[in-house]
Structure 1
Amino acid sequence: MELSYEAVCFDLFGTLVDGGGTAVPGARQALASLPIGRWAIVTSCGRAFAQALIVAAGLPLPNVLVSADDVQRGKPAPDPYALGASSLGVEPARAVALEDSTSGIESARGAGLDVIAILHGRGLAFARRATYQAERFDAIEWSAQADGPIRLRIGP
């Protein structure tokens, strides 16, 4: 399945970084392939912890980082993802979120973004509100050009 978007919003803990603080397989390559200013990290963590986690995992710091410190209502409210899309300068319908939690899926869907749920071995019922599902982060192939769409292909 091939998809096309103007921007991507990534959840941090559980999606880009595992429970041990290590970048998940494929995360570094995905972020390196995306044009600067076309992706964001939207997290329930506080800003200082999120930045430390990103650096410790060896991931690039995004131009747009939406943390719990930036919104009055966190996930599952739509505020974090609405702010993420707005900060990237795109309509929510032209952005996709990658999430691994039901509250994150609800937040992104409530803000109007499509969602790819990362299942991590959980059944599809966990991700029933997501638009798409991928078993693992590295099951997604990424390609983009600075002035063109971000293309995603979800594999097995």
Structure 2
Amino acid sequence: MTDDITTLRRILRTCKTIAVVGLSAEWHRPSNFAANYLQQHGYRVVPVNPRYAGREVLGEQCHASLDDVPHPIDMVDVFRRTEDVLPIARQAIAIGARCLWQQIGVMNLEADRLVREAGLDSVMNHCVKIEHARLFGGLHWAGVNTRVISARRPL
């Protein structure tokens, strides 16, 4: 599992096209919030969710699976349960992705081993949005450090 700062920075600098598996069209869902953040910071987000296949999510065509994406993918960002990750890891390898990223709370060790053996970077139990904000100075964006909650009394 990768979690050192140098490697995370390299991944986030070089992986500019990110397939978000499990991306929800509902604005209040974590996957949508994270993907929107990524778009606002120059990444191309490719939605992958059979529920929305053929429709647009965040202005991009949604695909039923990674196999249906017609262009190269750098990173596969997984917003699915841990037990659902292994087939996604196999697809990530098959399509030539360079990184499998399992979101906070998602830690499939078999998928991690499989992608590493295939030469991919692997990140588990981390949020792409949080790591990007932490490493590239975006902690103020949309809901973090907005001064909505303050110890100061209102004037």
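Can you say which of 1, 2 returns 24.2 when mean count of other Cβ atoms within 10 Å over residues 94-101 is computed? All intermediate terms of the calculation are to be shown ahead of the outcome.
On the way: 1: 24.2; 2: 20.4.
Label of the originating structure: 1.
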Which of the displayed structures (1, 2) returns the greatest value of FRET efficiency 1/(1 + (r/R0)^6) of positions 38 and 126 (r between Cβ atoms, R0 = 30 Å, to 0.05) on calculation?
2
Out of 1, 2, which structure matches 27 when relative contact order in percent (Cα under 8 Å, 6 or more apart) is calculated?
1
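To test your reading of the models, identify which of 1, 2 gives -7000 for helix-only ellipticity at 222 nm (-39500 (n - 2.57) for each DSSP H run of 4 or more, over all residues; to 500) when calculated. Write down the numbers at each step before the final one.
Numbers: 1: -7000; 2: -9500.
The read-out comes from structure 1.
Match the computed value 15, 14, 13 of semi-axes √(5λ) of the Cα gyration tensor in Å, for residues 14-85 alone to one of the structures 1, 2, and report its label.
Details: 1: 20, 15, 10; 2: 15, 14, 13.
Value 15, 14, 13 for semi-axes √(5λ) of the Cα gyration tensor in Å, for residues 14-85 alone corresponds to 2 out of 1, 2.
Comparing Rg/Rh (Cα atoms, Kirkwood Rh) across structures 1, 2, which is largest?
2
Read-outs throughout are calculated quantities, based only on the coordinates presented, and are distinct from any laboratory measurement. All values reported here derive from a predicted model rather than from experimental measurement. Cβ atoms are built from the backbone, for glycine too; each structure is taken alone.
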